[in-house]
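Derivation of every value follows stated rules applied to the coordinates shown; laboratory data play no part. Everything numeric here is computed off the predicted structure, so don't read it as measured data. Cβ atoms are built from the backbone, for glycine too; each structure is taken alone.
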Structure P
Amino acid sequence: MDAGNSPLRGDTGAGPDTSRYLDYLLTNRDFTAPAVAAAIGVLGVDVTDRPVRVLDAGTGAGGALRDLAGLVRRAGNGEGTVRAIDIDARAVELASSQIADAQLDHSVDLYVADLRDVAAEAAAAGRGFDVIWSADVVWPATFDDPATVVRDLAGALVPGGTLALFTTNYYRSMFLPGHSRLERLIRTASELTWGLPDDGSTHYERLGAWMRRAGLVDVGVRVFPVAASTAAEPAARAFLEQIVWPEMRHAVNSQGRAAGMSEADIARAEGLLDPARPTWVGADPDTFVVQPTLLWTGRAATG
């Protein structure tokens, strides 16, 4: 990406820049695909005599659909359906292409819907899901009260069913290795840009607590790290160049001073994040990224 095509060039608005949301969905899907596959691979379904019901709550670009369809095939009598929903029609259109490419038409039911409505309908009809998967959806940037959303999803499980909340753990990732102090400041600026709480019951790292409050049992967390050199992994480079570094640059411009960055810090960050500068981080052949993605799981009680 050159400076002239940067989506955030000259953008100093106080809020987040969501103009490249669809690009984010695609590049994030490609970059995190190994972690998503590994996370879904540890999920099990204890069903042997009926079709399995799986919900992909907030499918985005459909990055989990292939693996969720595989989960259905491995479980029960080998039959079942993945219901994939997203409130954004543009995301559903992207996911439909993923379904066609992976030849999943027979096992995936995809449509536009609010996950809260789908969960309420399933609970009211007594037709719960064996697995509910949701990735980077239930957090305070999307819902004012994410704990209530987790409770709604938990109520849409069959007894013994599993709620799987996957997070790419964006704010614990390494995007500027070798510049740790500056990266911590930029992370704070980004949190301010998105209006995220810095602690408390609605903090984005409270997924396990929300599961326990919803009455789920056997709550636990696993890490599925993604590490890649930008010189060797095109998906990692695309994710950083097209999404992450522009987002960081925007955060510096909009909330850097509020985050405690000095003028020297802001100048240094601009030098690292501007593709037109000789100090641009993307020109460093040793640049890499580490994303410690997490999978939180909890099970609906059977008694």
Structure Q
Amino acid sequence: MTDSGESLNHRHLLGLSTYSAAEIELILETARQFREVLYRRIRRVPTLRGITVVNLFFEPSTRTRISFELAEKRLSADTVNFSKSGSSVSKGETLKDTAQNIEAMKVDMAVIRHESPGAAHFLTTCVDAVVINAGDGAHEHPTQALLDLLTISDHCDGFAGLNVSIIGDITHSRVARSNIFGLRALGANVTLCGPRTLMPRYIEALGVRVTHNLDEALEGCDVAMALRIQLERQGASLFPTLREYHNTFGIQTTHLERNPDMLIMHPGPVNRGVELASEVVDHERAVILDQVTNGVAVRMAALYLLSGVGPSPEETD
């Protein structure tokens, strides 16, 4: 990353709703350069040496947690991992008490995943550390959206006028919200598609188009992003069966045949045969594993830019 004098106008990464197009582009460009580190023989740079990052995961996670841990290790940060299971939280300790106790150990940055919307913002009122939201309830998941944007940029010529359709459980999806904010900021057209029972009321106010017909959503679509059906977040049966959902809203090979240039994305984990046909998951137009790789690079970029310290990637060969 060249020293252009650009920087983020935010101290924390709580969501993308307040991030400008320039800030998002800065994160993506920084991620592209950090991505090169992942392909070196020695995949580590001293950029965040001396910085301590705590990963506060109050909710189960595999991809996001491993991705953040790898990003921190690749940057040579000191990493402390916390999980709700086996911690004092199970004894009644509050988020505020947990955070303040951890900060008393002189932590510089905190990555938090929590089942409650607003938990990341609340954490900023309790501690002086920089806070990165790794997913808070059904609110936002900014680094997932950023890695999605990076993946799209690898395959498409710019975002202006790009047609992106997000399909599935919009109501419970923090990924959808962050992607809407990021894509709209960069000039893309966003269509949401899913059952009426999984579509928030008044979501059109975010500047998106809403349809409940998959064929309509995929007509002229450049990027189709299928969302995981989050059964663990649903308090009631919001559609008859998974088979019926797949038949109505699952992306099939026939959709790819009609639109052979359409990119297929999914934040993972994929329920094969539900959101995507198994053949679609394995199709050459599916870039799901690219999203995983880009997740490490994006989180390296976010950690670096928010830390405010360290040399640029070009200076850390």
**Asked** Given that Rg/Rh (Cα atoms, Kirkwood Rh), derived from a single structure, equals 0.99, which label among P, Q identifies that structure?
**Response** P
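Have a look at P, Q and say which one yields 49 for percent of Cα pairs over 21 Å apart, for residues 96-239 alone, as calculated.
Details: P: 57; Q: 49.
Working through the options, I get structure Q.
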**Source structure (of P, Q) for mean count of other Cβ atoms within 10 Å over residues 136-143, computed value 24.6** = Q
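Ranked on distance in nm of label points 7 Å out along Cα→Cβ at positions 56 and 224, which label among P, Q comes first with the largest value?
Numbers: P: 1.3; Q: 4.0.
Looking at the calculated values, the largest one is Q.
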